[in-house]
1. Output the label of whichever structure in I, II, III has the greatest value of FRET efficiency 1/(1 + (r/R0)^6) of positions 43 and 59 (r between Cβ atoms, R0 = 25 Å, to 0.05).
2. Identify which of structures I, II, III gives the largest calculated value of relative contact order in percent (Cα under 8 Å, 6 or more apart).
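No lab work stands behind these numbers, since they all come straight from the coordinates. Predicted, not measured: the structure shown is a model, and the values here were computed from it. Cβ atoms are built from the backbone, for glycine too; each structure is taken alone.
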Structure I
Amino acid sequence: MTTETKTRIITLTGRAPIKIREDQWPVIATGDYRDWDNQYEFQANRKWKIDFRVRQHANGRIVVYAVYDYDTHFREEAGEAHKVGQLLDAGADLPAAITCAADELIKRVADGNMHRHVRNAANECIADLPAQELE
């Protein structure tokens, strides 16, 4: 049995992608949206997927990224995919970074009906962040 280190390449906005080791950058918050146009996803002609992820390294650095994917099997209709993200220093304002990622996706997504789902997935990700302990 081999134990390969799992890596991931993450697309960032306005800069080169980064490559991370997943075991060193665990996910600390997520938010998503899924939909399709049939009763079952495997029968779908159209699929929509939105994902937000926040990963944090032990040194405190954080990566916030999001993906929008629209897949269609209809003739004369094009799919659409977008990726955005930011690499942040320790202590960064994570809700603001997630909101910024949502804003970037909304600028790119052609279907205005999906914009509310982008916002909802971002809000779900913000709500999933580790709670701040107050004294």
Structure II
Amino acid sequence: MTEPSRLAAARRHLSQAEADFRSDDGLFHLAEGLALLEEVALDGETKYRTIATNLLSAYSERICGSIRNLVASDRGLPQPELEHLFKVLLAFDAGNLELPDYVRSLKIDVVRRLIDFYYEGHPAEEKRKALKRLAGIVE
């Protein structure tokens, strides 16, 4: 028995997303692949649900891990790229997916760096308020 076409399409999309997660095209493929896997996980036979869940787990680990390595190794990432990486991380929130433990702190780190950009040239008090709001959201 061959696997459902949605599962095969999800594999193709997620492969593209992993290869090109730093682009808008990669983000598109990620969203499409995740949506297809969620459909299979909700509607499919038990066997295919397990495969979909395993694929979700594997791709979330690889893509989020790549983002984590990139953010850790390049403190000079420009604002547009940080915004894009944050969108990629948020794409995983759309489904009922258990993400690796570090993803939450990675999102917070990216947002802190974005706050640094957004509040550059503004009074320090405004930046402190933004960081305090972020801390309130995190708690």
Structure III
Amino acid sequence: MGRDAPDRLSLRSLTNRIFLSAGLILGGIGVAVAAGAANVSLLPAAVCGAVIACGNFFLIRKILEKAFSAGGAVNKGFVVQYTLKFLGLIGVVYLVVRYGGFDLLGFLLGLSSLFLGVLLEALARSFEPNA
């Protein structure tokens, strides 16, 4: 088994925490909308932001898995792929903010689900005993 099994488990755990944080954000906005404390336009904007954040993490994971699958050496294509992914993310966020017609606060809340998921995973790992 070695190191491969725990690493895959940690990526699965991180993915689950990102989905959990997206669900918490969307659920919180949904409750706020239902209670009349927030505008309905927040919800589709948050969904769009959460989808972009989850897609961004999926691409990051695929690029990193491919880059480090060759053993200890990182191939040169990694830098190009990661740069193109980053530029694509900037382009998508620009287009959504500029032309999407979404509520900016809701979009940013949904987009923050990636950060919140990583934060939740770090907090969960900090309470695990060292093996």
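1. II
2. By relative contact order in percent (Cα under 8 Å, 6 or more apart), the leading structure of I, II, III is III.
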